[in-house]
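Just below sit the structures, each encoded as structure tokens.
Quick note: the coordinates plus some simple rules give every number you see, no bench work behind them. The shown structure was predicted, so the numbers you read here are calculated from the model rather than taken from an experiment. Cβ atoms are built from the backbone, for glycine too; each structure is taken alone.
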Structure I
Amino acid sequence: MLLATDALSIERTLGSYMLSACDVSKSQLTRFAYLQGSADLLLKFAKTYDAYAGKLLNERIVHTWLQQNVSELRDMILDDNFVEMCQNLTDLRRKELTLKWADDVQLYILNLDELRGSFVLPSILQVTVFIK
């Protein structure tokens, strides 16, 4: 989960740049998609590795309005017509989208951090205590 938040942090920064500048090179788009895929796969791995973590991820992250917002904004950035659409936005609307992206991804990261720190790590530490 920690590695997933690392990937999400970089994705957040790159997505913010892409939204604010309406500038997307093929390498940036590739990097953005790579980071998204990495974060998704790392979270799927966490869900597979620990059923309890998977249950919590589904309840608090995956099946939420926040996941839907982040997914919609990702899809918008990855759309073939993104640059044209972005350039046709007013400066105010572009700023709103950039802030929405940054805020939603940051909240996503914070929710993952809280989940990891409050529920997952203590359960791992508890198992370690019983083994000794």
Structure II
Amino acid sequence: MKLKEYNSENTVTIKTGKPTIRFNAKGLISISVAANDIIKAKDKSKCLFHQDEERPKDWYLEMTEDNKGFTMKKTSNLKSPCLNIRAIVKNIGDSIGMNGSSSFVCLIGQPQKFQDKTLFPIITKYAESQKDKP
């Protein structure tokens, strides 16, 4: 028998109340209640994702009224919206070296103004730091 030990040093744990955005390989993007307190999304809110072409690991979420935005959905058992976009999950995962990972978690930062947009940073460094943990 060969046992692998899981403990607090090698296992990813996320404290309740952190503003997280979770991505899974099937394309589900889930926004935590704490993150939603920052971005203020509602059922049927629309959002866009942006990648900094000069710093490809840097991603941003933008809430928009634009019809080309992705529509967020809020189900009865969720307190905050989610959406399903496999291509976005793959692109973000690939850009931070999470390709092939079944899921990963990033943090949502405080809003930043860029040109005429209000962008919420998707802090991918958090997911990168968890790469080798189960």
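From which structure (I, II) was distance in nm of label points 7 Å out along Cα→Cβ at positions 59 and 91 calculated, if the value obtained is 4.7? All intermediate terms of the calculation are to be shown ahead of the outcome.
Values: I: 4.7; II: 1.0.
Answer by label: I.
Given 9.6 as the derived value for mean projected area of the Cα convex hull in nm², which of the supplied structures I, II does it correspond to?
Numbers: I: 8.2; II: 9.6.
This value belongs to structure II.
Looking at relative contact order in percent (Cα under 8 Å, 6 or more apart), point out which structure of I, II has the largest value.
I
For mean count of other Cβ atoms within 10 Å over residues 67-74, which structure out of I, II has the highest calculated value?
I
If helix-only ellipticity at 222 nm (-39500 (n - 2.57) for each DSSP H run of 4 or more, over all residues; to 500) is calculated from each of I, II, which structure is the one that comes out at -26500?
Of the options listed, only I reproduces it.
Work out distance in nm of label points 7 Å out along Cα→Cβ at positions 3 and 107 for each of structures I, II, then name the structure with the largest result.
Evaluating distance in nm of label points 7 Å out along Cα→Cβ at positions 3 and 107 on every structure, the highest lands on II.
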